[in-house]
Every structure is written in C-alpha cells, then in structure tokens.
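What follows is a set of structures for review.
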Structure I
Amino acid sequence: MSSGTNSQGSGAEVRVEGLIKTYGAFRAVDDVSLTTRPGEFLALLGPSGSGKTTVLMSIAGFETPEYGEIHIGGVQVTDLAPNRRDIGIVFQNYALFPHMTVRENIAFPLRRRKVGRAEIAERVEAAIRLVRLDGHGDKLPAALSGGQQQRVAIARATVFRPTVLLMDEPLGALDRRLREDMQFEIKEFQRRLGVTIIYVTHDQEEAVMMADRIAVMRSGRIEQIGSAEDLYDRPVNAFVADFIGQTNLIPARVADVSADLAVVEIAGQRLAIPRPQPASVPAGTAAQVAIRPERFEIAAAGMPGLDGIVRESLYAGGTRLLVVELGPGLQVKARVPAGVDVPHQDPGSPIRLACRPDYIRLYPA
C-alpha cells in the first residue's frame, strides 16, 4: 500500500511497457505492454499460468521484472517499494488481521501513515458506511461472512485514498450466489470512488460483467485487449474466440481467396465468406471457421449455408440447442429460437444452417 493520499478519490493511469519476468528458464511474463485510462476497470483474464497474477504483482511491486517499465500517474515506479506506489491491494484470502476488529483493520494503513487520530476515526467511519458495514465495526473477522470480510478488505485497501486498486481473484473463495452479488457491489463501489482497478480473474463471466476492458492472456502474453463486445464479436485469433464464450471451431480448407471473399470447404461442402475476418488465410491451407452457436440460424429455402443432420435437440426455455452433424465426426452446436410457432427440429431431421458473414471468423489451423 501507499504513503500517498488522493483526496479526490480519482484514479490514475497505469502504463506497463515491455514487461518481462522469468523464473529460471520459464518466462512467466513475455513482453507485456498495456495502459489503463484513469478510473478504468481493467480485467486481466486468462487460464492458470497465463501470467496475469505476475503482471499484477509486478505493478504492485511484489515482483521485480527483468525488463520493462511501470508508470503510475505518469511517474515511473518500476524500482519503487510497494508502499511508495499509491496503490491498494485486495487478495483472494483478504489477509485481514484476525485479532483486530473491523475498525482496527481498516484503520491500520492510516496508522502506518501517521494520520491524526481524529482524521482516522472520520475516514474509518466513512469507509464502513461506503462498504455497507454499519453496525459491524467492533466485530472480529471470524464473526463476519465471506462477503463481509471481502468488504473489509476493500475498505482497508482504499481508506487511504489510493489512485489504483489491484485485486487478485478476490471473489474466488465465495459461493456462486454471493460472488454474483459482490460483482455488482465492487463495480458500483468503483464507480462511486473513481479509483482505477486492475482485476485478475480466470472467470470470463466475471470479467465480462465487471470490466470496462479485458486483457486476455496466454503463456505470458496479451492476446487481445478490448471491450467484452470486441472480444466476443471480433476475436483476433482462435484462442480468444474459444476462451471468451462458446464457439464452434470448425476445421476447414481454404479453396479460394480474393480481395473480399474466401471460399472454404467444410465436410465436403463449400461456404463463401465475404470479407473474411480478421484476416485471409492462403488458398490451399487448413483453417478454422469460428461461428458462435447463437449466431447460427435455420436457413430459409435457397439461402446459402451448411447442410447437416440434427443429432440432438435440447429445449432451453426461449431457445433450443441443436447438435448438428455436418459430416462424419464433425458436429456443431446451434442455439435457435424456440416457441409454439417455431417448428421443432427433431433428431434425425435434415437442416441447413446459415450465419451472417459479419459473425464468421476465419483463422489459420
């Protein structure tokens, strides 16, 4: 945590440039660069071992990178100790002092900074109200629920008014219902406080719900940074397409490519993709066609599409999930509308699936 204060509660820009961190021969972070806007909520999302926590701990000052620079609020902090970086930190296990009351836990960083007694009391009470823990100030952490302990950790990390708040999977220990409730609370808390948040998670739903932008990481690198909509509808590669939401990655061969058209072969059928995105793949090469299940639609007569046989038809309220066999050993999922006026697609029936070109992505195999 930090010795600085931020009386306005506004967030700072965080800029990471060319960060490299190794452990022996293993490169945990491999040339990572990113910039947050002041007051932005940025999620670092990726599977275990992708490097997201190492990036966070490097920004915090608990890891020392071999190469690269870290700037907070326009000041280079790469070589500064953690307590000089004007940051608050919330860990997954909250790291509360078990022998201290809620008030004492929240007051701890202020006492370390030698803030006056009257101001400490005022700030602690304000923090307790902010995280909605009125009436719990004299309790020990053991007497609190998981969600309440998490709120105490947030209050303690922000009571000294840092410009940046780092959160390392802070909801990982909570059950699903409480985790969902706390997602809304943290986002609302961030809006009121205006602090910049960098938030590590492996839960894509959590990142999509909370973050202004998401950085998807794999093997120590950032694959793509963007809004949830960017990542969902415009993934730059097959990994991002598969990691964010559900998608069909359909093996194909590129038969022909022109300036604004690619023709691919899928299970012996040809599909023309106008203006293939994100980039063309050379003719004659193997490729993957990515189409999300809900982007499929049942083709009307005469529409281009892919012919198949329905193998499963699962009712899911307003939609029906179809498993369609396009060829031997090749199945895709399609989520189509369901209702009394929508014909059933029974197992064994033929079907033609279509998709708007804007929603079809073509990647190298």
Structure II
Amino acid sequence: MGAHHPPNADTFLPRLIAWEVTRSCPLACKHCRAAARPTQYPGELTIDEGRRLLENIASFARPTIILTGGEPMLRPDIYDLAGHAHWLGLPVVMAPCGMLIDDEAAARLIASGIECISISLDGATARVHDAFRGVAGAFDGAMRGLEAARRAGLALQINTTVTRLNLAELPAILDLAVRLGAIVFNPFLLVPTGRGKDLASEELSPAEYERTLEWLADQSARDDIKIRVTCAPHFARVLLRRRGKGDRPLFSKGCLGGKQFAFISHVGKVQICGFLELEAGDLKREDMNFRRIWDESELFLRMRNVDSYGGKCGVCEYRRVCGGCRARAYAMTGDALGPEPFCVYTPSAAGRGG
C-alpha cells in the first residue's frame, strides 16, 4: 500500500464493520464461511490489539461495529471489547448463535452497550434448523436465547441463510420473527464459500433467486418488521424497478463491500466481506491502523470503481446501487470484478450512461 490518502477517500467512509472476534463456535453449520469448530484458534487479536483497533476506527468514522464469530460470546473479554467500543461512541451490535444467552448474559450485553443482537434461524422448526446448524438442540437453544434477550429489552434481528433446503419455510420463518418481536428480518442468499461450497447443489438457481427477491420485495411493504437482504445486491435493483428510477431503494444499498462495509477476520485480516477471502490488508502488519487499509488498499480501491467491473455488471444502469455480489463472482468464476453469475437482468442499451 502507498503512503498517500487518495483524494476521494473521504467519500468512502465505513458504515458497518464486522469483526470476527473469535472463530471458535459450538455449532457446525452447513453453510459456515469459516468452517468454524469448537476449538481454540491461534493468533486471534488480543484485547489490547482490539482496543487499539477500535480507537483507530473511531478516530475517523462512526460505523456500527458488528461483533461476530464463530460465537462471539465464547470470547471471555467480549463485554470489555463491546464496552470499549461503546465508550468510544461507536454503535455496537452482536451476532451470537443464541445458545449462550440467558437472563444474566442478556443483562451484561445491555450493560456493555450492545444495542441489538442478530440470531440466525434457518428453519421455522427444530428439525430443519438443527439439520442446517449441525447440532441437535440448536433451535431450542436459539429460542431460549431470543426469549431471554427479549425479556431484557435487547432489539432483535433474525437472519436466515436461504437455500433450497429451507426456501419453502421462508414465510413461516418470517412469521416466527414477527412473533418473536424482531425489528428486522435479514435473509442471506448463500455464497458458496467455506463449508458452503458443499451446499453448491442447494444454491438457488438464478430464476429462483429472482423470484425470492420479488417475494421479499412484496414483504418489504409490511409495517410490523423491516426487511434487509444480504449477499443479494440486486434486491436494490428489484426495489428500484418497482418504485421508479427517481427513488432510492429503502433499506437496501446493494453490495457495500469495500465501499461502506469491511470485515475483519479473527487474526486481523481485512476483507471487503466475510465471504470474499481476498486480503485487503493485515492489521497486525499495519499496527492496527485500519484507516490506512481502508483508504489505501488496492482491493478496496478497485471495488469502489464500479465502472471497471467486468461483463454486464460494468455497464448495467443499476451498477451504482447494486454492483453484483463480488464474493459470488469470485467463488463461481475466480474473478472478483467479474459479472454476478446469479443475476437474470439484462442491462439496457443506455446502461453505460447510468
């Protein structure tokens, strides 16, 4: 990386940073990008490194910090890290599996400044969810955690990784999320990385993908829960086409990777997201200077230049609000800047001027 700050660096400030504080996890999820195991992982950032990282981030931006894993609650100093982020003025949320949350843990989460937690439900029943998560009792554990969090007053988000294994259950999962009092339902469209490579045969076809996004767009009109979709940047295009080109898509901004979002691995590797395992920088090598990586990483700079994307993504009139999934392009073609392989849309002839 160079020693200068690009002139347009200030136009790209991180809005969300997901930090994999640990890779250890009690589950064995079929889709896990990290192929996480219930073991210790060497080289995880220390609490001192974590504090310096958070201080560097807070020195130039105020993104929401997503403490994720693995299972972040397996990290013994997690409440200290969350409290430090909160003390610095950084909004902080967490993505646990739910099985470790009881009334005492929920109270500690709130006391440390956690504003919201997201818990994954990949089925509306224990049979489907547990099969997906690879551990018997995972559904019941998640439900107990959700109930404890709700009793404590934590805001809740429900995440669901969508495959052919649970596509038919999406309406029931959404209804369950509403009954649980979740404020957001956040489906993730599978990216075949990590253990998810073994699920490639269960990935939705492009046509199924499009139909699912249309259904989710229908649901986005609900007033009892918000719909946010991850790893499906063309959801922004679906919403825009419904609302007219004069409107910005509500609650969907396409792919934020490297533009407003970054992922930090358990050992301090910075990526545009958790599903694209191309290194943008190494925090240990950069002495926890996240800003330098954010401003100067060649990978981030390339991701921000959407006009340089290959194939139809580079000429699509929706490229600035969608951009295609860079991780899926890389997983399927080996080219992170290539066209999104699961998009059925054909750009208009005037797309280059869009």
Structure III
Amino acid sequence: MNRRIIIAGGGTGGHIFPAVAVANALRKLDASVEILFVGASGKMEMEKVPKAGYQIVGLDIAGFNRSALWKNFTLPYKLVKSFLQVRRVFSHFRPDAAFGVGGYSSFPVLRYAQWTGVPTFLHEANAFAGKSNMLLGKMARTVFVASDGMDKFFPANKIVVSGNPVRDAIANNKVDKATAAAAFGLSAEKPVVLSVGGSLGARSINVAVLAGLDRLLGQGWQLIWQTGKLFTQEAASVTAGKQCVWASDFIEHMDMAYAAADVVISRAGAMSVAELCVCGKPAVLVPYPFAAEDHQTANARMLANAGAADLVPDEEAGNTLMDTVAALLKDKLRLKRYAANMKKLARYDADEMIAKHILKQLHD
C-alpha cells in the first residue's frame, strides 16, 4: 500500500523551499509515496508548491499579529475553522504521517494529526525554535533541527540534528557563471552583486542598494536585485534602461542567481545561510533585527566569526552596506577565503536524511 504524507507549513520561502526539498527526497527514495501539502490560503506556498509539481490545500488561517493587536479579534474563529478544514483533509487523504516545517499553518495540521494518532515529524530551521514547533514537539515522533543545543526547546530523545534542507537545484548546482550571467542579461566578464532580502523583500537593504546603485555601476559592477513586492515600483523607476541591472520582485531560479554572483547581500535567516554555505558564496549579511530572540544576528555572527561573511547591522545599512560590499569586491584574496570558509560549513544531505528517517519510521 502506498504511503501518504502530509507536509504542512509555509508563509515564506524559508519554510516552503525546504519542505519541497524534503518532498522531492521522499519521492526519490520511494516513487510510490503520495504527498499533499497544506498551507495558508493567499500565501506564497499556494503558488510555489504547485509550480514544484505538488498538490496543495489552503487553510483559512492567520498568525498572531504583534504589531496590530486588534487584528487578532477573529483569530479564535479562524483557528476553529482551520481545524474543521484539516479534519476534512484528513478524512479524504487519510495520511500515514504529517511533516511540519513551521509557520502558523503547520500547527492545526500537526496538532490534529497528534490528536488522531497519526505520527508527526517536525523540522526547526532556526537556533531559536518557533512557538508552534515548541508546542508540537512534545508529542512529535522526531524533531529535526539545524544545529546542536536544541534540547532547551524539545525533548532530547526526539531530536535528530539534520541541518537545513536546501533545494537540489542549489545544492547540486552545476551551472557556470557565464551561462548564469547570460540568463539575467549580464556579462560574465564583470563582477556581479546579488541582493536578496528574503522572499518578501527587506526595506533596509533595498534602500541602501537604491542609494548606492550609481556608485556600484560606476565601478563597472553589475547587480541582480530581488526587491520583494513592496519595493518593485521604486526599483523599476531607477533601473529602467540600465544594462547592468536585473531587478524583479522575486527570483524564480535562485540556482542561476547564486551561480552568477561574486558577492551576495542577504538577510541571515536559517535557509539563506544554508544556501550560501552550499554555494560557497562570500556574503554581506544584514540580519533582520526583529526575528525571534534576534536569531538572525546570531546566524550572521557565526558566519562572520568563521571568516565567511561580513555583518552589517540593520540600522547601519543605509550608511555602511554599500561601502562594505565595495571593499569586499575589491579584495580578491578575501573573496576566495570567504568562499572556502562558507563551503566548510555546508551540509548537503539534510533533505535525504529527513526523508530516510520518516520512511524508516513508517516501515518499522
């Protein structure tokens, strides 16, 4: 009988792409596995998961709004409604296991699975666990984590240190710089700066890049710029007609972008860090200052201490980000050292390790 697995979570690329990586690994190990994704209606997983070749069901649910508390008035109603929707999904799909990657849509799915005796597995990407995962971890069969020291959040006997799953196209990227640069209409003969602020964009990074754009291009450098949807118009107004810039709200083929880049400007979320490591790309990191327990700063500091990246605090980005990027691009020896040190921190098999563990648990 074919095994059926629900994969729940989303909201950002940091949740969605690792989930897809694990789904692909499950299919690679056992082609008969049936997989159904469950996410939040209206969020980016509803677009990205079908593009990856998987079916997804959307729940009418929202997370707790910390900036506008009055918006949480309907939260209890949405939570109850989401559990009713999950019950229908389980009744129809009848899963053998549920795998959660974080994000508020994962909570009702995995909690319902636990109530009904379906084995649950979690993945926590960050050094500081999210609240949903902490609540779910007590009843989970296994909690996969990115690094050691997570027993302060989860039962020690349930923890498996797997690292963070990286999309296969990125982890096993064979694209050369010339091909990748050409895909963005750029030259392979000139340095390329890749600026990404996560799948939703980062205003402090975007504002700094905008202010330093003419200087960057004046040095003979090029830019691949993922702006996020909120900054698309501002970026378009200054990049129109410029031959050495590719700008869009989202980069569909990050493997190409990484292959083209000589330096990456990025936030320091767990998945961004994992991708930078497997690609061996020198980086200038601008941690998101409002991440839980300031875990992005901890991530960035780890890479900086390992001699793999520069760290620019968010509040200083406007004044120092582009200076830091320029100094790094001009220092060829430091670029090589950062790239080598990034590679030393890489883990390539997290998706396969997680998939093998889940399938083994189901077959035992």
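For FRET efficiency 1/(1 + (r/R0)^6) of positions 109 and 261 (r between Cβ atoms, R0 = 35 Å, to 0.05), which of the structures I, II, III scores highest?
When FRET efficiency 1/(1 + (r/R0)^6) of positions 109 and 261 (r between Cβ atoms, R0 = 35 Å, to 0.05) is computed for each of I, II, III, structure II gives the biggest number.
For which of the structures I, II, III does the calculation of helix-only ellipticity at 222 nm (-39500 (n - 2.57) for each DSSP H run of 4 or more, over all residues; to 500) return -7000? Spell out each step's value before the answer.
Working: I: -7000; II: -9000; III: -13500.
Computed on structure I.
No lab work stands behind these numbers, since they all come straight from the coordinates. As the structure is a computational prediction, the values presented were derived from the model and not from experiment. Cβ atoms are built from the backbone, for glycine too; each structure is taken alone.
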